[in-house]
Every structure is written in structure tokens, then in C-alpha cells.
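Just below sit the structures, each encoded as C-alpha cells.
Every number in this text was worked out from the coordinates using simple rules, so none of it is lab data. Just so it is clear, the structure is predicted and the values come from calculations on it, not from any experiment.
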Structure 1
């Protein structure tokens, strides 16, 4: 099994900040994706805002980060 004793010195606040910064980094990387890549395979006349995966991923990351930050 895994031995996580080496993490016993990390406080909860430090761990929370590490994970929240990881969420922010993932969100930044998602925002850097080109729009044409997001809409690949969808005709220009069929593109709608709800097809934008950037928005969905940012919403999901925001929900996860707010839940993690709250608890």
C-alpha cells in the first residue's frame, strides 16, 4: 500500500492552496486552447455557446474549487 507519512508535516491550509493553485493552472491551460480546436468537427453555422467546451470546463473547475475551498 501507499505510505503517505511524508505528508504529515503539510498543514491543511498548505494542501488547500496547492490544490486550488492546481485548479487555477488547469483553468489557465484550458483557456489557452484555440477556439477552432474546441469547435473542431462542428460546422460554423451549427456552433452555439453551449458547444464551447472551454465554458463547461471552467464551470466544472469553478464548482470543484468552490466546494474544495468551502470544506
Structure 2
């Protein structure tokens, strides 16, 4: 059993890194779309109260994606 655990440990670590990287990519894509939408909302002066919080949310999502990659 020890031999099996020793052989599977690097594989499990590699899979975990790949999953975290894929999740970070998805979070970055969502953050990019939210940032584009928030910039359009901020340009429209009447929708500025919606654009600013959405911009702050997108910045937090970029930070979350970075933390996922940094691990």
C-alpha cells in the first residue's frame, strides 16, 4: 500500500495544480467580462451607481484568480 501511495502522490498533486489553474482561468474570464460590462455602465452616467460596485467586484475576482494560481 505504501508503494501505491508513493506512486500516486505526484499524480494527485499534478491534478490538483491543473484543477486550480483551470478554475483560476474561469474566474479571470468572468472577471474580464464583468469589468467590460462595468466600464460600459460607468460611461453611461445614469448607470454609474451600478458600474462602480461591479468594477470593484471584478477587481476582487481578479485577486481571487491570482490567489488560486499562487496557491
For Kirkwood radius over Cα pairs in Å computed as 14.0, the structure of 1, 2 it came from | 2
For the read-out relative contact order in percent (Cα under 8 Å, 6 or more apart), a value of 37 was computed from one structure; give its label from 1, 2.
-> 2
From 1, 2, which structure was helix-only ellipticity at 222 nm (-39500 (n - 2.57) for each DSSP H run of 4 or more, over all residues; to 500) = -19000 calculated on?
-> 1
